[in-house]
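Take a look at these structures.
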Structure I
Amino acid sequence: MLIADSLTFEAGRRALVKDVSFSIRPGELLLILGANGAGKSTLLKMLSGEKIPSKGVVKLHNKEIQQYSPSLLALKRGVMNQQNVINMAFTVTEIVMMGRYPHYKSNPSINDTEIIQQVMELTGVKDFSERSYLTLSGGEQQRVQLARVLAQIWDVSNALLLMDEPVASLDLQYQQQTLAIAKMLTKRGFMVISILHDINLAAQYGDRILLLKNGRKWYDGAPAEVLSSKNIYEVFEIDSDVYTNPRTLKHFFIPKDVKIAT
């Protein structure tokens with residue numbers, strides 16, 4: 001279980017995140033939405049242990065996240081960042097194998113090798129496994145990074161996966177595939193928290209939605225409860241029409257035209 005208790009992060013005199021509390025249990029997919037500057041990435045970095053809260057605490061499996069050693073924390077949670085700068089010509093296989101580094105000291109085991117093959121197949125990067133990472137498109141690199149993070153926690157019980165805009169560089173097929181993978185992981189007992197911008201994808205895949213505004217938790221609940229036209233306008237300041245998919249009974253949203261004065 002992950003518990004975020006009264007998290008605040010201040011930069012100078014400004015609170016980027018203010019008094020945010022929530023918890024997530026194994027088997028849940030929590031999606032964080034909010035306008036630009038709402039504090040989403042800052043919150044995720046506190047959850048990962050990268051940033052230390054100015055106030056409040058993060059607990060992972062009943063232990064404060066700052067009390068974990070880096071090596072032990074790497075065995076309990078994986079992080080897929082929005083940007084991953086790699087300047088050396090590693091192959092795709094080498095990048096994915098980096099996810100297994102916390103699991104061995106000198107040489108990977110047969111199990112490590114089998115896991116990276118599984119996650120490369122799952123993320124659709126196996127066909128270019130021997131290509132240089134530097135020759136790939138942005139979307140392909142994003143999928144390789146997903147494979148690397150999956151390799152890190154693939155065989156870890158009740159692991160935590162944190163993702164910062166994991167579908168930003170992907171085409172429609174791989175946007176759906178990435179979130180389907182996240183959903184599949186929850187069926188295996190993982191806890192998954194991801195930042196998204198696409199409200200319709202959030203409504204389709206999320207078990208819970210956390211809406212942030214001005215660094216504060218505005219709403220937290222099931223998509224059908226949280227994602228209303230009223231709430232979307234309140235958080236994003238845009239009008240939208242809400243419909244229900246008759247096949248899935250899930251909501252989807254069509255924004256109304258924005259008129260610019262001339």
Structure II
Amino acid sequence: MRRIIVAMMMAAIVGMTASVHAAELTVDEIVAKANDVSYYAGDDGRAEVSMKLSDGRSRDFVILRKDVPGGLDQMFYVYFKDPSDVRKMSFLVHKRPAESDDRWLFLPALNLVKRIAPGDKRTSFVGSDFLYEDVSGRGLQEDKHELFETTDSQYIVKNVPKTPSSVEFSSYKVWIDKDTFMPRKAEYFDKNQKLYRRILSNKIKVIQNYPTALEQVVEDVARGTSTTSNFSKVEYDVGLNDRIFTERFLRRPPREVTQ
């Protein structure tokens with residue numbers, strides 16, 4: 001009898017300890033910290049990206065990012081260097097989490113600047129398994145967040161879209177490291193609750209005091225394809241000029257992406 005009582009007491013203590021640990025941060029605070037680590041390292045940033053598709057194709061580009069002071073708004077500029085079918089293409093995003101983003105794509109073969117409609121942000125990014133939305137991130141306010149599970153090293157957060165008709169998934173889960181708040185894995189489930197998409201962040205390295213994923217892999221589980229992006233020459237707090245992130249530089253790339 002004494003052993004049973006002791007076991008019950010120990011179980012209660014373990015349960016209380018887990019509850020206290022989970023209560024240290026709310027799920028919204030966890031998600032906000034993960035978003036900050038993923039997209040807001042430093043005031044701006046630059047990286048070179050080599051993207052490999054499972055069908056043998058490749059995409060090499062430079063990405064620039066600058067935060068807008070005083071909030072969560074950001075600007076992104078992507079310039080493609082290789083191969084020939086995408087060379088000199090450029091992509092511009094004015095990210096506004098509180099409202100719809102503005103996105104433009106320059107197609108040099110047509111000498112055309114194309115506006116990307118808000119509804120197109122979850123379409124393929126230059127033929128890869130990445131989506132346009134993956135480049136600049138999804139607004140935190142677009143989903144309801146639930147702390148689904150915790151382990152010794154990770155928070156597992158379930159996210160459900162507030163407007164289900166606006167997306168192709170019913171929910172997605174994100175595995176977030178407790179020590180760095182770096183999202184390490186995301187799994188997306190379709191309307192039938194079946195896993196159809198996975199994103200992995202690998203090769204984490206601290207650069208200028210910011211944990212950085214130097215490799216990202218997107219797997220289209222439903223189609224059996226994947227795309228791997230490797231990041232190099234990553235820099236933060238570069239001092240990028242606002243003028244870079246304007247429509248006129250879509251046709252005339254700045255030296256920050258061509259050097």
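Just a few scattered comments:
- Answer label among I, II for the case where relative contact order in percent (Cα under 8 Å, 6 or more apart), calculated from the coordinates, equals 25: I
- Structure (I, II) behind the derived value 55 of percent of Cα pairs over 18 Å apart, for residues 90-217 alone: I
- With distance in nm of label points 7 Å out along Cα→Cβ at positions 34 and 226 computed over the structures I, II, the top value is the one for II, the highest of the group.
- Computing distance in nm of label points 7 Å out along Cα→Cβ at positions 202 and 250 across structures I, II gives 1.4 for structure I.
- Among I, II, structure where semi-axes √(5λ) of the Cα gyration tensor in Å as derived comes to 31, 23, 17: I
- Computing FRET efficiency 1/(1 + (r/R0)^6) of positions 26 and 50 (r between Cβ atoms, R0 = 41 Å, to 0.05) across structures I, II gives 1.00 for structure I.
- Origin of the value -9000, where helix-only ellipticity at 222 nm (-39500 (n - 2.57) for each DSSP H run of 4 or more, over all residues; to 500) was derived from one of I, II: I
- Parent structure of the calculated result 1.2, given that distance in nm of label points 7 Å out along Cα→Cβ at positions 130 and 186 is the read-out and I, II the choices: II
Just so you know, all these numbers are worked out from the coordinates, no wet-lab data involved. A quick note: this is a predicted structure, and the numbers were derived from the prediction, not measured. Cβ atoms are built from the backbone, for glycine too; each structure is taken alone.
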